[in-house]
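Below you'll find the structures, each written out as structure tokens.
Please treat every number below as a calculation from the coordinates, not as lab data. Keep in mind that what you see is a predicted model, and the values were worked out from it rather than measured. Cβ atoms are built from the backbone, for glycine too; each structure is taken alone.
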Structure P
Amino acid sequence: MPIISRTHAYSGWMLDIVRLRVLAAIAAHSSVTKAAKQLNYSQPAVSHHLARLEAETGARLVQRIGRGIRLTPEGEHLARRATEIVGRVDTAAAELSAMVGLRTGRVRVAGFQSALAALIPHAAATLRREHPGIELHLTDAHPQVAINLLRAGQVDAAVIFHYDDTTPDDIRTTHLFNDPMHLLSLEPGQTLLDHRDSAWIAGCEHCRREFVEACDQAGFGPYIAYTSDDVIVEQALVAAGMGVTTMPGLALRTHRAAGIQATALRDFERRVYLATYGDPPDPPATTAFIAALHHAVQQTQPGEPTPPTTDPAPGGHQRSDNRR
């Protein structure tokens, strides 16, 4: 009878979750030192776990480049899976903790900038008051990134937006409110068409699609003189008379520069949703956050035009800003 030998140790080993967590941290930071700091491990301990993982899998996972390291193709593949696995394990641990009651627990939430600044703090205050043992972890993320984090099990809920009523089929969504868009200029009551010859301040090339389409529908092509996704920078440029821009009402609640006029653009708004993933019911800690978020929406009324503002102007449209 022929004897078949094993080339790699991997087929006889079960992957260790601690070592997968180490690899995921190294991939996130491209540094053993930074991974050790994140995990509260010593640097030799991280190096030891990495060496053991390479020995167990029979694969070279990292390549040393000068004083730094980079992942090999095998390392990149395993790191992607490790990130997913660690996220799922952490979710399972949080769910199990939540099952024994809301004295302790954790909820991880991703959201876009203006939601994190103007809405979620109100929900966080309610959550802390009613369930002080629940830890809330927040991640600033573009809506598509937030959805990917949901699918990977790295967050439990996400606050996202769309400019229409379409949402991914595999994501459970609840409509929270419509966020009206505003034209920012130095004069009240204006429309996009009033500024067909003006200099415009717009987001990056990946974030301005809806804005350009809106101008096309209004009958002109915008002259984009300045590019910024920063609310403070955009408003400062408008206040200085250097151009005009559009901005969601939720972003206006986070900062309002003196001297600018915000005119709500009629019939143009983005739809804000709460997103979760997987079959209901949600874990108790997540459910508690969702209840706090709905309370925050009722409390702050973010769908109302940002005061002080003028009446909605016809013929306006919004710019897509994927950070705000």
Structure Q
Amino acid sequence: MLIKKEKVFSVSLIVLLSVFIVLGSGIISNSVQAQSGSHEGIKVGITFMTTDNEFFQAMENSVREEIEGKLNGTLLVSNGQHDAAKQLNDVEDFLIQGIELLLLNPVDYEASESVVALAKEAGVPVICLDGDSIGDRDIFIASNNYDAGVIDAEYVAERLEGEGKVVVINGNPVSAVRNRFNGFMDTIKKYPDIEVVAEQNGDGVKTKSLTVMSNILQGQPEIDAVFAINDPSALGVLAAVQSAGREDEMFIVGVDGAPNALEAISNGTALEATAAQQPAKIGKLGVEYGLKILNGEETPDEIPVPVKLITEDNAADFSW
């Protein structure tokens, strides 16, 4: 009889433990679902200065994976086409459609103030990505663009052994461009025998940069290096230099780490280096901190994302 009681007790204990395990699993599961699903079905708007740049395409893909892939939400995307008025109209449309979070890559640092104000008036948090705004945005997440200019300048100075003639192909007046330019110029000024012989705006696009560089080549018989504000500009410069038959006279550095720039670097062209960014990480952080703000959590004012120099030596090991 004692044996039977022990058996009955053992069976009862097993059943009881099983119930606790099932209930406990349910509690844990529900807790995880509550955390990950608190913004299930969220509607987010993201507007870029342009979507014709691989950098922003990589960022968009990352954001889409976070919003649609993980949260079963909706992502609205707009191409600002380098037009501040269009970007404002696009955000107005986003708000009409009921977005809960705005990810903003501003066309213009100052003109974007009205975009930020419009969203904030509607109670929508604003996360600036890659470019900052003078407006009262919630957080700014971007590459350390000043450092991008610095490491490019240091590469140029080392390659030139502190002496030579340099051309700068600048871009539109957004914070990312301004910071890269300042980082480059502040560093290159430390080398008095390096002279910036020309600086022009290529609008950050390949076609305009090609045209601008072609004109510079006609007026400058001696150029040793070119600093391009981003990789599309660098590729436009490369095309101009190759077309003029002057590729052996100079080298080019850019910023981004774009796939087509990496290919040019790996192939031993005059495009020798780029200060690589991490657009997918920037996009993911934008969503992460946007959700934190919606949850009422405290967040920093800015989050800098590191950059690194890519040359022929390490181009094969890098990707966005």
Structure R
Amino acid sequence: MQLTGPNEPMKRVYLTALATIVVTLILITLGGYVRQSGAGLACPDWPLCHGQVGPPLDKEGTLIEFSHRVVGLIVSLLALAVGLLAIRYRQESSFILRAAIISGFLIVGQVLLGAAVVLIELQPFLIMGHLALALTFLAMIIVIGLAARSRIRSFAADPLAITAGEKRLLVATLASLGALLLVGAFAGGGGAAMGCSGWPLCNNQLIPTGDWKVWIIYAHRLLTISTATLALMLGWRWRHHEVPALRTNARLAAIWMILQIGLGALNPLFLIPPAVAVAHLGVATIIWAHVVVMAVIGLGVLPAAEAKAPTR
């Protein structure tokens, strides 16, 4: 994609947003690796690590935790770049400017909450909130990227091409997936990941008994069933949709969801192997990105002025 011609400003915004999306996906997945490797408190202070600018390599886990902070810094710088471009090209799109301002507040909140997670020693609710902000930030950057992309080449859906039932299905998929991710983060942060041993039964029971750790994992499995059902329904219903972006993302979300179910089954069967657990979070985040793309296009999030490429 050459940055020439009348759409050069939006191409710059689009490519910067795309880079931010990719690095944010890496950041969220790396956060899962930090948690699974037990390195969450390897650097007990913030923003320094054991009082040093760089991590002391003689202490276990510091390099892992510090690498997460470095990637977080890269995401922050990319978000700043998106914001500066949005300000520079504000006459091209006031919508992108507003979205960039929101994403700026989100990244600041994410940094502060990340510091709190370390300083207050990995409380489950803080870990869940940290992921919630990360997913919201990712969604907002996707909105910016799609708004910029649609100014270059329109992919807007005809409102009549998406039924009210399909919109409800899309909203339900997004809500179920978001809840699934957050419950999973709470379970992992609270040490409840093995609350249910075995798969598909929970402790050899269809409806288990036990403490909150059992029930939080059981809730996670129920949300997995609902999310998978909704995502597969959406993938099947939109497999031949006239809007290519909806068709492609629906198919990919369904394919990733099938892989995600397999990864989820491997976790209790093999006692939460770190590589599988990290892949489980990474794939879930990719599915989130696909569903957000569908939601932005299918629900008409972009205003009419942004949904069509300029004719100048």
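Observations on the model:
- Given 34, 21, 14 for semi-axes √(5λ) of the Cα gyration tensor in Å, for residues 48-183 alone, calculated: source structure among P, Q, R: P
- Calculated for structures P, Q, R, distance in nm of label points 7 Å out along Cα→Cβ at positions 264 and 280 is largest in P.
- When mean count of other Cβ atoms within 10 Å over residues 40-47 is worked out for each of P, Q, R, structure Q gives the greatest result.
- Computed 9.7 for Kirkwood radius over Cα pairs in Å, for residues 104-143 alone - originating structure among P, Q, R: Q
- Among P, Q, R, structure where Cα Rg over 2.2 N^0.38 Å as derived comes to 1.05: R
- Parent structure of the calculated result -15000, given that helix-only ellipticity at 222 nm (-39500 (n - 2.57) for each DSSP H run of 4 or more, over all residues; to 500) is the read-out and P, Q, R the choices: Q
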